[in-house]
Structure 1
Amino acid sequence: MKSNKWLTSSITKAVATVVFAATASTSVWAADAQPIVIKFSHVVAKDTPKGLAADFFAKKAAELTKGRVKVEVYPNSTLYKDKEEMEALQVGSVQMLAPSLAKFGPLGVKEFEVFDLPYIFDDYNDLHKVTQGKVGQELLAKLEPRGIKGLAFWDNGFKSMSANTPIHVPDDLKGKKLRIQSSKVLEDQMRVLGAIPQTMAFSEVYQALQTGVVDGTENPISNFYTQKMNEVQKYLTLTNHGYLGYAVIVNKKFWDGLPSDIRTELTQAMKEATDYGNSIAKSKNDEDLQAVIKAGTTTVYTPTAAEKKEWKKTLLKVHKDMESRIGASTIKAVYQATGFDPAKM
């Protein structure tokens, strides 16, 4: 009996030793393992709201995963340009992007072009009712059949018009060649204004403005200033006519293949980066506007109340034009979320 107890005790100790050794070796292996690398490519400068948010996410991801994930951020089209990055994500050459919302129309998810409709959002409060609500989540879910997982919406800001001639009312843009992103909504917007839309990669805009290939463009102030467009545009009018934002997306196969605890930690890092980026978007644009004014190379104009009303009245036609493309139900869902009433424009 005594020998049996001794034998049982010895076996228990032996098993405990094996379990401890296995656990210890696993811990050593985990510590020695190479981190999971996420290549995060984007096309704007590091000191824009998107650039700052991307760097914040990289820092939080390393912190929350205790170094098990390394996010490599490639700003300013250093890895992929506008037209290349979406394909690179889908084939797995890059794992994460934050493309502008206009990029999803050409991908076949035309509902995202609702964000391009002029004057559909009065301010950030209206916008966040959509991006942080049910409508926004439903839009992100539409990306999954294309191998893309949508993680968050990031703000940049509201766009203003620029050119080398004064811009006070819509007629001032008649006949002007204006650069736009690839978006049928933005094409229609420019044609409604009497302008000639010119689709062009963001990285090519400065040179196109400098050489006169295009006469002007539309941008949030942070993009206008950080890309030094104030050096090659004499006039900037604060129309605030449209929103420019981004969807942070990841290759779905890559995301689903991550350990569940890593996904949880990255989800938290993304939430914190989103809160940070969106909190600084407006202040960054305001700060850059003051820098444009201080530089003195561009005359900044604020439309009068009557002029603003004319801009809105003119551009409302785009909403109706684009119903068949975006979907009347999607436009209506945004109207309902924000309380927008086109009859009052």
Structure 2
Amino acid sequence: MSILRAYRRGARRRRLYLRAIRKRRDLTAVQNRTRQIRPNDILLICTLRNELKRLPFFLDYYRDLGIGHFLIVDNGSTDGSREYLAQQGDVSLWTTSESYAKSRFGVDWVNWLARRYGLGKWILCVDVDEFFIYPFCDTRPIRALTDWLDASEIRSFGTLMLDMYPKGAASDVSYTPGQDPVEICSWFDAGNYTISRNWEYASLWVQGGPRARKFFADKPYEAPALNKIPLVKWGRGNVFVSSTHTLLPRGLNLVFDDQGGEKACGCLLHVKFLDAFLNRSEDEMHRAEHYKAGREYRTYAEKLREDPELWCKWSEQYINWRQLEILGLMSKGNWA
């Protein structure tokens, strides 16, 4: 049976690999600056739609971490995002009006760009509302992390996606372009997480946090997955299977240790709950381009009309990565 399962995983990996090659036809280059990519550059890959307000801080944050080049797919923005990105000298930009859902929620496009431009390089795949936190990120660039991973023969690095929220209703805070969103959404759940094992892909499945307790309290099994593997040394045949939650080959999913030891891992500070999120939820609910025809966004829209407060008496205010390690949400492992 294990041999049969391994064969099926191999067949699926090949199908997804070929699918990504076909899906390259969805993409039209707006600015292709990939000739600027240097051999040791760490690349960031992202798909987005209508994120102009977030882009200035997002790009600067990752430039400061040490990202060498951005590979970005704009999926039909109408707010000026495409025009803004086209002016950035370290961004290669593609546009598409094709269905986000039919691209497996952008994963096919990501797999193609990683295959075409990222072989042998470290790839960081994040959304515009996600901010990568790793051990010593306040004093060491991301290159220090990838150098240590290379020396340790580790090809992938896992994170917990940590939902950030304000104290008060999201409608009470106003975000200004260029501002650090964590300044106004600085709270998170320190506990309230459940873990199960996905035996098929040798990964852990994490759920919980404020979205589980506030939006999915009556159906916690439908709460979003919070385990992600955003940083990968890209090899030939690698594919993201389900967003950045799982990959093939499945050895890339072995990023957490649940047997009593510790592996180095980080967090993605996920700043979704800004003042414009209700309007965005309504929009995505009607577009039905997200997972399960936008069912998750329908849940958000219904609850957000009540202007709920995510903060509770057990909420913690974010300080730094060391705080997250003390709380057991991330670990430096044996990286000193």
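Every number in this text was worked out from the coordinates using simple rules, so none of it is lab data. Just so you know, these numbers come straight off a predicted model, no measurement behind them. Cβ atoms are built from the backbone, for glycine too; each structure is taken alone.
I have 28, 22, 12 for semi-axes √(5λ) of the Cα gyration tensor in Å, for residues 117-236 alone, calculated from one of the structures 1, 2. Which structure is it?
So the calculation was done on 2.
Computing mean count of other Cβ atoms within 10 Å over residues 93-100 gives 18.2 for which of 1, 2?
2
Determine which structure produced the value -8500 for helix-only ellipticity at 222 nm (-39500 (n - 2.57) for each DSSP H run of 4 or more, over all residues; to 500), calculated from the coordinates; the candidates are 1, 2.
2
Comparing 1, 2, where is mean projected area of the Cα convex hull in nm² highest?
1
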